[in-house]
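K.L.:
The next part holds the structures, each set out as structure tokens.
We did not get these values from a lab; they are worked out from the coordinates using the rules stated. All values reported here derive from a predicted model rather than from experimental measurement. Cβ atoms are built from the backbone, for glycine too; each structure is taken alone.
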Structure I
Amino acid sequence: MSRHSVSFLRWLSIFCFASLLAMTSFGQTPDYPSRPIKMVVTFPPGGSSDAIIRILSTRLNEKLGQPLVIDNRPGAGGNIGLSVVAKAAPDGYVLGVGAAGGLTANSSLYPQMPFEVAKDFAPITMLASIPFVLVGHPSVPAENIQQVIALARSQPGKVSIGHGGNGTAMHLSTALFTQMADIKLIEVPYRGSGPAAMDTLSGQIQLSITDLAAALPHIKAGKLKAFAVTSPKRLSNLPEVPTLSESGLTGYDSTGWFGLVAPAGTSPQIVQRLNAEFTAALNDEQIKSQMRQNGMEPIATSIEGLDAYIKSETQKWAKVIKQANIKLN
């Protein structure tokens, strides 16, 4: 072999090694994470979204080697917190815990949005769903959903129903219920599910759609009637209570939920690592039990699964919001 051939082969081997090294360095982030990860929660402290991160942290702080730090940024139905995430550097150190409103319905509720979900976020995984239950004061003369609907039709515009606030998932669940049942109710918005449940408990309003955590103790004590749950399947905590879908409103499906997102442009390797770690934690039996005790159903999905769900839910709620003529400033 000539001296020129040997030189060429040596140069070629060096070039190939350097190219491989460059591609490996570009495609991987072996030092991630090297500092705490900020979890922007779009609700005030003390809510379900806080509880999710606290519970998951028991496993993830060790697996990731860095703590998850909660940064509460409530307001505008989740838009304020998600705006922070959308504008953050796409390095995996700022993640968003977004809810159904901010990630789907808000684009139809607000005339102007500070971000575009499809373009400004990289989906990671679903985290949990928050089942809702339609409850009533014991004095309500009905024992099931069909009787509730019959009562509402016999007194159009006179039966009251509370929910957790304008634009919330509970509000939209109420709108979907009245549309599918073809009834007219007096809708009473509250600042959260707890106050709605308490006013139903006292008889100030007749019905409410509230989250399971707020209503369950009162249902178990016999102080609230549980007519139906809004989820597509019965709940393990209330196995005797039917779904709205099986109670005659076939196809009814509405739950609150939380999803984990990163800023658009975040490295696919980081997104995949986070998906793997979070889904493994969500499938841990101890974590599942803790979340269910807090009224949440853990849900782990693929990156593509969350992306597809956000798109389908956005289309679904756009139709409901348009028909109900719901508008927020």
Structure II
Amino acid sequence: MTIRAAGCVLWRSGPDGALETAVVHRPKYDDWSLPKGKPEAGEHLLQTAFREVLEETGLPVVLGRRSVRTRYEVRLPGGGSALKEVDYWIARCTGGEFVANDEVDDLRWLAPRDAAALCTHEHDRAVLADLGRPDVPRMPTVVLVRHGHAGSRRDWDGPDDLRPLDARGREQAERLADVLPLFGPTAVFSAVRTRCRQTVAPLAARLDLPVQELTQLGEEEFAADPQAGLSILAGLLGTGPGPGVAVVCSQGGAIPSALLSFGVRWDRISGRSLPPAAKGSAWVLGGPPGGLAADYYRAFDAEPDGPALS
């Protein structure tokens, strides 16, 4: 038996600009730890992590890259033990004040080294160490999405550019609209194909943002002039649209090649070097080309896809 849970390691810039992180005191266990909890039905663990932070601290956050997955044994109420796995995300606190509650009665903002010293459990120190890594960024600037399912080209009578999402693709688009706001998008872009625009349309509507056209990231356009598409993505990776991320919807003929050009590799399947890009999937990217933190989400169903890639 494995118990699944998810949480966040919070960060902010202190008055002097130095990195600070939050640790919480749980009166039930009389320990100092990081906000976390078990998923509710239908949640991806990313959603669980966000919800648990809000419930335990009252603090609004924007999620960043995946952090580590901790594993440890816990005692069961009826006796015996089980393995507990906790997936963590780095999360930037965007303001607000801590609100004490039944689960957490105290919160302290500390330098990571001081937070690690205060934490009761060794596995939390591994998460805090990951927060302080100097080689990868904490927050992404681009979420690169492949359009959702759009049926078969053979079954579509019109121009392929106009082929729409099918029922499964529309469900994927709604799921993306549920989850991607947790990364704090401030701009939404799409290749010109109808199925690409439809994939991010629910997200844009929920955020009250326009869907901006990026012709160069269509499959045929990228094949004809890869450098034009790569230049656009590199610009978004370097600066982003502001304080949040840019969501970019493209196609399966462009995404793996673009990622490979930026130094992203995929070693989970022996002999495969091209990064995957399943329909309806998303790559959450931060950092410069050649030094990316790259997290792949094949889907945003209840089970996560594994630890972070970097």
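K.L.:
Assuming -14000 is helix-only ellipticity at 222 nm (-39500 (n - 2.57) for each DSSP H run of 4 or more, over all residues; to 500) as calculated from a single structure, say which of I, II it is.
P.N.:
Of the options listed, only I reproduces it.
K.L.:
Could you figure out which one of I, II the value 3.7 for distance in nm of label points 7 Å out along Cα→Cβ at positions 36 and 260 was computed from?
P.N.:
II
K.L.:
If FRET efficiency 1/(1 + (r/R0)^6) of positions 92 and 188 (r between Cβ atoms, R0 = 41 Å, to 0.05) comes out at 0.45 when worked out from the coordinates, which of I, II was used?
P.N.:
Corresponding structure: I.
K.L.:
Another question, if that's okay. Work out which structure the value 19 belongs to, where relative contact order in percent (Cα under 8 Å, 6 or more apart) was derived from one of I, II.
P.N.:
II
K.L.:
When you work out percent of Cα pairs over 25 Å apart for each of the structures I, II, which one comes out largest?
P.N.:
Across I, II, percent of Cα pairs over 25 Å apart peaks for I.
K.L.:
Comparing I, II, where is distance in nm of label points 7 Å out along Cα→Cβ at positions 76 and 244 highest?
P.N.:
Once distance in nm of label points 7 Å out along Cα→Cβ at positions 76 and 244 is worked out for each structure, II has the highest.
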